[in-house]
Structure I
Amino acid sequence: MTFSLLLLLHAIITFAAGVALIVAPDLIPGAVGIQLQPSQYLVAYLLGAAEFGIAFLSFYARKLTDAHALRLVSATFIVFHSSTALVELFAFLQGASAALWGNITVRVLVVILLWYYGLRKIPSK
């Protein structure tokens with residue numbers, strides 16, 4: 001795998017999550033036992049919109065050649081996925097479904113991949 005391919009996969013998955021959060025706002029939360037009422041859909045819509053921004057950055061970062069810029073993109077995504085995993089862990093500790101562990105595991109894997117391909121393999125100046 002290359003960093004460019006990882007960024008493309010990240011962009012596709014993140015874009016799909018954004019679409020799901022807007023088109024079916026209760027689908028992703030429902031998968032982990034969280035039921036949203038229609039009056040609460042704005043939270044999912046806002047998260048979906050943020051996912052589009054992340055997907056856009058991930059997609060277009062594939063064409064960057066500057067090592068510093070690529071490392072910054074990788075570090076930004078690492079912060080995003082690490083902090084998301086931590087708040088999911090916090091939600092679990094507050095009584096949310098154990099189904100969150102699947103998502104936490106995926107995010108940890110993504111962080112490891114981003115670290116390896118985006119920080120370790122790209123030379124620093």
Structure II
Amino acid sequence: MQNKDKHALYMRERRKDPIYKKREKALRRLLYKRNPKKYSFYYHKYYQELKEQVYNKLGRKCVGCGFDDIRALQIDHINGGGNKDRRSTTPINYLLRVIKDTEQQYQILCANCNWIKRYEENRRV
């Protein structure tokens with residue numbers, strides 16, 4: 001085993017330690033208290049930039065009806081399974097996954113078309 005692998009294994013085990021978790025949580029809380037605007041501002045700004053990239057990649061309008069107001073547009077999985085996929089990662093990593101998608105698994109639908117699609121496919125709500 002290489003040093004890099006040993007270190008990764010050590011860090012993985014270390015993150016499971018409750019004392020380490022508590023210390024890390026306290027440190028994050030302290031950093032946020034020092035400058036909450038900066039912390040939340042940059043995260044939000046980066047998230048919005050990624051969303052813009054997703055909209056640009058997928059066409060900026062609903063595939064079903066052509067609606068183009070981004071306040072009501074949603075990312076839809078063409079073949080289903082979106083809820084499970086979305087919950088498996090963080091919001092930013094999810095958007096990065098959509099941007100990097102080469103198999104064209106995603107499309108943009110407005111909220112109405114997305115719910116109509118779910119209803120027609122008898123998906124659990």
Checklist outcome for this item: Value 3.8, calculated as distance in nm of label points 7 Å out along Cα→Cβ at positions 9 and 33 from one of I, II, is from structure II
Next on the checklist: Comparing I, II, where is mean count of other Cβ atoms within 10 Å over residues 25-32 highest?
Outcome noted: I
Checklist outcome for this item: When relative contact order in percent (Cα under 8 Å, 6 or more apart) is calculated for structures I, II, the one with the largest value is I
Checklist entry - -20500 is what came out when helix-only ellipticity at 222 nm (-39500 (n - 2.57) for each DSSP H run of 4 or more, over all residues; to 500) was calculated for one structure; which of I, II is it? => result II
Checklist entry - Which of I, II yields 22 for percent of Cα pairs over 27 Å apart, as computed? => result I
Checklist entry - Given that volume of the Cα convex hull per residue in Å³, for residues 17-64 alone, derived from a single structure, equals 58, which label among I, II identifies that structure? => result I
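Bear in mind these aren't lab numbers, they're just calculated from the coordinates by the rules spelled out. Small disclaimer: the values here were computed from a predicted structure and weren't measured. Cβ atoms are built from the backbone, for glycine too; each structure is taken alone.
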